[in-house]
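K.L.:
Dropping the structures in below, format is structure tokens.
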Structure I
């Protein structure tokens with residue numbers, strides 16, 4: 001019987017071939033990078049709150065519209081220096097039920113790259129406003145609002161951050177304060193800051209130098225908000 005008429009053989013070869021190529025081309029290289037990435041000098045591990053925020057970031061689907069990978073292209077200069085494996089050394093599994101590091105690199109930019117979100121928009125209040133209703137700070141934004149990351153209360157508890165929502169977007173009564181998940185997400189966003197690369201560093205070579213961006217990787221523009 002010829003190969004193309006033996007359906008079971010054809011299915012088996014196709015199936016195992018697909019699995020084998022996936023392992024060789026995608027899974028094993030990614031696992032190697034995850035296990036061998038060395039943090040850049042000056043990088044700090046995520047705090048417990050920031051790690052919780054990473055979980056919120058993934059759970060809310062932020063990766064569907066935002067990347068965290070700066071390519072060695074002129075059009076990416078506004079987002080920072082080109083990314084290197086060490087940038088993701090502290091992006092670790094979220095728990096025993098998630099044995100692999102979350103895929104924060106993303107593949108689409110409906111919104112801007114967030115690699116340096118903590119440098120480009122370091123204001124905690126701005127981040128809260130942007131999450132509560134993006135149109136409050138970026139009138140033409142297409143980003144959805146995330147009001148469930150906040151509570152509307154008659155008066156803010158002691159120590160809580162009151163979000164100064166402008167009149168057109170504010171609730172009819174009460175004040176807006178972030179809940180635990182909102183605080184965690186903003187803490188994570190503010191932690192997104194590229195570590196500088198020293199001249200001659202092996203990581204700098206891997207990043208292609210990126211002299212146009214400077215050592216801090218901020219580039220020429222601080223905008224790019226969604």
Structure II
């Protein structure tokens with residue numbers, strides 16, 4: 001492979017402008033230099049990219065049409081490579097591993113990720129979800145860089161935290177449950193019934209606050 005990215009760029013711009021002279025003016029070169037560069041590209045690829053007729057604009061051949069999108073893709077990948085390298089040189093992170101409590105609403109997180117993508121378009125984001133204990137465990141074991149979870153009094157002290165806002169939690173029950181017949185439900189009412197606590201087996205961080213002495 002002897003062709004280079006400059007030749008590829010000239011090929012794409014000539015196809016878009018349909019003029020060797022326009023590309024020459026755009027790049028500050030002689031028209032003959034643009035034409036020669038594309039001719040060398042055709043020689044290296046072994047195909048004719050443009051139909052050249054005296055007095056007419058260059059027209060893409062079938063081979064040229066087939067290779068145009070691939071040429072654009074190669075140039076775009078090179079731009080992304082340059083952008084990623086520039087970001088790394090500036091000290092930007094290449095990847096963000098985000099773990100989210102599955103009890104949290106997703107819409108605010110998605111809106112934040114859209115803003116993050118706009119500010120850092122080349123940043124790779126890995127998003128995972130799980131119970132409170134899973135998120136805390138991933139942070140403690142350095143399997144996640146950032147965690148979004150609902151605050152708990154028994155949150156591990158090793159974790160640094162920042163309050164982001166509040167979430168309204170609504171407790172519901174089946175209309176056939178005895179609690180449904182009460183005008184209002186107090187904590188002592190909940191304690192009379194069995195409570196299910198979801199927590200990972202390998203985590204000491206509880207999945208919720210224990211209210212009832214009857215726990216599964």
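K.L.:
One of I, II was used to compute helix-only ellipticity at 222 nm (-39500 (n - 2.57) for each DSSP H run of 4 or more, over all residues; to 500), and the answer was -13000. Which one was it? Walk me through the numbers before you get to the answer.
P.N.:
Numbers: I: -8500; II: -13000.
Matching structure: II.
K.L.:
With relative contact order in percent (Cα under 8 Å, 6 or more apart) as the yardstick, tell me which of I, II scores highest.
P.N.:
That would be structure I.
K.L.:
Given that Rg and Dmax of the Cα atoms in Å, derived from a single structure, equals 21.4, 79, which label among I, II identifies that structure?
P.N.:
Here the read-out was taken from I.
K.L.:
Suppose you compute Kirkwood radius over Cα pairs in Å, for residues 94-165 alone for every structure in I, II: which one lands on 12.8?
P.N.:
II
K.L.:
Determine which structure produced the value 4.8 for distance in nm of label points 7 Å out along Cα→Cβ at positions 30 and 118, calculated from the coordinates; the candidates are I, II.
P.N.:
The correct label is II.
K.L.:
Also, I was wondering about something else. If distance in nm of label points 7 Å out along Cα→Cβ at positions 102 and 158 is computed to be 3.3, which of I, II is the source? Working shown, then result.
P.N.:
Details: I: 3.3; II: 2.4.
That value comes from structure I.
Bear in mind these aren't lab numbers, they're just calculated from the coordinates by the rules spelled out. These figures come from a predicted structure and were not determined experimentally. Cβ atoms are built from the backbone, for glycine too; each structure is taken alone.
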